[in-house]
Structure I
Amino acid sequence: MATQPSEKKLIIQWLKALILSPGILFCTGYLLLYLLTAHWLGVHFKDELLRSFTETTGNRRQLQIASLKTDFFLDTLTLTQIELSGAPSPSGARQTSGQPITISTMTITLPDLDTFLFSPATRQSSSRAVCEEILKAEQRLQ
């Protein structure tokens, strides 16, 4: 009977040491950074990108993006279902600039994706770079 409590204590201490080991702590920290960045991209960077695109095109074009995703290494950004159209008129009338252009998937390399959460300057420069890439892709499709 005396060996069971010591074995149980040994297992608890071993699990505690495993959880607090540098390898597990690093993996947990990286996973947390990845999940926060992925969530932030889907919510906040998407809005910033739409605003930046409107400013870049001088309110003449409108951008819609279904989703933004990053790879696990946080160095590329994948945009899905990109739709470019003329900006709607203030009166709400139908636009006359033609059919919207749709890009199903677009992957852009952004090496500073891991610092988006901490650097507003990086976010702004990256949103401008993404807008330029979208406009280049639009020109290639026309």
Structure II
Amino acid sequence: MVNTNPQREPTRDFQKKYCKRALTAAIFIGLITILAGFKSAGKGLVLGTLFSVANFIALAYLLPLNMHQKRVKASIFSFLSIVGRYALMVIPLILTLKMKDFYLPATVAGLFMVQITILVEQCIQAIKRGRGISI
């Protein structure tokens, strides 16, 4: 698919970068956990991360659609967007609760993997710049 809007290119690069890193980290950590004998934890982490990436992609896609709407329509659209994204995030939790193949805490951690990846990278960059981390 050809990107017809050059203004979205930095956003798309940001999205690809962090989604790729989150998936790579989840697969790597998941593989280690599976090899260590915690199969359900590894599978739960990867499952949660897949839905975390889907949520992040949905957010990046839906956010610009709301920019040029009137206030009432934008508020309704925003609310429905949040409800839809929450519904997407509930799917792995329901799967985890219904099936014994996934470990709930690992799935929850996976749901935050994109955000964790962004936070970790920002902390690493701050440390490299010599500023340290101030909370």
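Where a number appears in this text, it was derived from the coordinates with a stated rule and is not lab data. Quantities reported herein were computed from a predicted structural model and do not represent experimental measurements. Cβ atoms are built from the backbone, for glycine too; each structure is taken alone.
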For this session: For the read-out Rg and Dmax of the Cα atoms in Å, a value of 17.4, 54 was computed from one structure; give its label from I, II.
Result: II
Exercise. With relative contact order in percent (Cα under 8 Å, 6 or more apart) computed per structure, which member of I, II shows the largest figure?
Worked result: II
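For which of I, II does distance in nm of label points 7 Å out along Cα→Cβ at positions 24 and 112, calculated from the coordinates, equal 2.3? Display every interim value, and only then the final one.
Working: I: 3.7; II: 2.3.
Traced to structure II.
Taking FRET efficiency 1/(1 + (r/R0)^6) of positions 32 and 104 (r between Cβ atoms, R0 = 30 Å, to 0.05) from the coordinates of each of I, II, which one would give 0.95?
Answer by label: II.
Where does the value 0.70 come from, among I, II, when FRET efficiency 1/(1 + (r/R0)^6) of positions 16 and 80 (r between Cβ atoms, R0 = 30 Å, to 0.05) is the thing being computed? It would help to have the intermediate numbers written out before the result.
Numbers: I: 0.10; II: 0.70.
So the calculation was done on II.
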Seminar exercise, completed: Computing helix-only ellipticity at 222 nm (-39500 (n - 2.57) for each DSSP H run of 4 or more, over all residues; to 500) for each of I, II, the value -26500 comes from structure II
